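The data blocks that follow each hold one structure.
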Structure 1
């Protein structure tokens with residue numbers, strides 16, 4: 001299986017059309033069809049339901065598409081990093097972070113860190129906490145900021161703070177008529193939006209555990225890909241969502257109410273390689289502690 005086969009298949013699967021895929025790839029349609037046939041012969045399975053309009057993926061096609069996207073993204077990332085390394089004399093210092101972290105004090109800390117270390121090419125890579133762990137082991141990132149605690153060999157984690165969660169509701173929600181703290185049990189009347197959809201376990205499981213630990217069962221759970229998608233769905237009236245308090249400034253068309261239970265929190269966690277003596281990492285962690 002060659003990378004070009006995966007790129008051709010990814011484009012056909014994304015466009016659901018040989019014609020549109022060929023146009024975007026700047027090749028003729030017959031050669032593109034032959035490439036997909038060759039790929040099907042190599043994997044030993046039909047990948048597309050031919051004759052359907054738009055094209056549909058078979059079960060094997062959906063599985064390959066999911067993996068192809070990840071493989072090609074990784075290849076592109078390696079290619080970009082190598083090109084950047086070749087054109088830069090500074091040491092690359094990659095930092096992993098989950099999206100909800102950037103609403104707090106971390107951006108200010110990273111600005112200070114960048115300013116203090118002109119010798120480093122500091123790069124920020126958005127990834128879930130679960131994705132950060134293998135990235136740390138493989139030295140693809142130097143440090144990670146997330147929200148989940150894991151017991152992983154070779155990984156050291158430190159809780160920086162426990163951040164209160166607030167509930168985001170639409171302006172026409174029954175919960176929008178008051179501004180005071182709301183009991184967690186009062187949230188059961190509307191669908192609960194959680195994110196991210198994958199990989200799991202994630203912040204979504206952390207939120208669901210808050211209900212489960214209190215013997216509460218949300219009436220319906222709706223999964224969203226990431227924070228901003230979840231909040232957009234809340235604004236559309238789909239349901240409500242628990243978000244970190246610092247993220248409550250991200251949309252003005254929602255109502256945010258504090259939770260009455262002070263233990264409804266989400267930790268901010270920094271992850272590093274155990275025993276890492278990197279001087280830059282020590283300097284960054286010192287700045288984080290000061291903040």
Structure 2
């Protein structure tokens with residue numbers, strides 16, 4: 001019951017942000033909503049820009065563990081900016097992973113469901129100084145619907161992002177630390193984990209770009225670490241009247257403390273629906 005209340009509060013914060021954002025934009029005219037491809041690419045490279053976006057990010061990993069399993073993770077991760085004052089923005093991002101896996105827990109075994117979701121909120125200055133941008137705030141962990149796909153614990157912790165943009169180049173780092181605060185106490189491990197992401201992206205004036213990122217997850221309870229290196233290419237286009245960004249690239253496994261969870265290789269592809277002001 002406490003887990004359900006915790007989840008409802010987190011999602012309420014997110015959807016309240018959507019509502020306020022929509023009210024703010026009612027006064028905008030169609031002409032004010034236009035933006036150049038270069039401007040959009042620059043904002044999309046910044047995870048805490050004042051741009052509403054709805055990414056669908058698909059990760060496929062093959063050859064996992066001794067059973068040569070496969071896992072597909074579709075991350076639905078909308079980003080909603082909210083203007084708090086003349087100088088401050090509140091950026092809210094939800095990540096909901098829908099996971100389908102086969103031959104992971106045993107030969108011929110399959111699991112499907114929602115893994116641990118996260119709600120991240122950053123308070124960030126509305127203007128950058130010398131291209132330097134930062135944001136800080138709380139992050140919330142929502143429990144998984146399937147014990148094989150994630151923890152049944154809810155959690156909370158800090159999240160920080162720091163980046164710089166200059167002449168088409170964006171580089172920076174995002175980090176969050178989560179600790180479990182409620183959930184089952186019998187046969188369910190506590191949560192204490194850190195996610196660290198470094199990223200570097202270069203965008204041309206056409207909106208096309210190349211980038212590379214690293215994703216590292218540290219589990220302090222089991223003293224383990226999983227790391228990926230992800231090169232990618234991106235481009236902006238339109239589906240009808242809807243502006244979208246397309247991304248594709250390999251997911252290269254680097255460090256895996258648990259060999260049973262290490263894939264042989266993986267692929268990431270994403271579609272980002274963009275809604276410029």
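Remarks
- In this comparison of 1, 2, the computed figure 1, 5, 10, 12, 12, 11, 12, 12, 11, 8, 4, 1, 0 for P(r) over Cα pairs in 5 Å bins from 0, in percent is attributed to 1.
- Each of 1, 2 could give mean count of other Cβ atoms within 10 Å over residues 125-132, but the derived value 11.5 comes from 2.
- Structures 1, 2, by relative contact order in percent (Cα under 8 Å, 6 or more apart): label with the highest value: 1
- Structure with the greatest value (metric mean count of other Cβ atoms within 10 Å over residues 45-52, set 1, 2): 2
- With helix-only ellipticity at 222 nm (-39500 (n - 2.57) for each DSSP H run of 4 or more, over all residues; to 500) derived as -4000, matching label from 1, 2: 2
- Origin of the derived value 21.5 (mean count of other Cβ atoms within 10 Å over residues 117-124; candidates 1, 2): 2
Bear in mind that the values in this text are calculations on the coordinates, not laboratory data. A quick note: this is a predicted structure, and the numbers were derived from the prediction, not measured. Cβ atoms are built from the backbone, for glycine too; each structure is taken alone.
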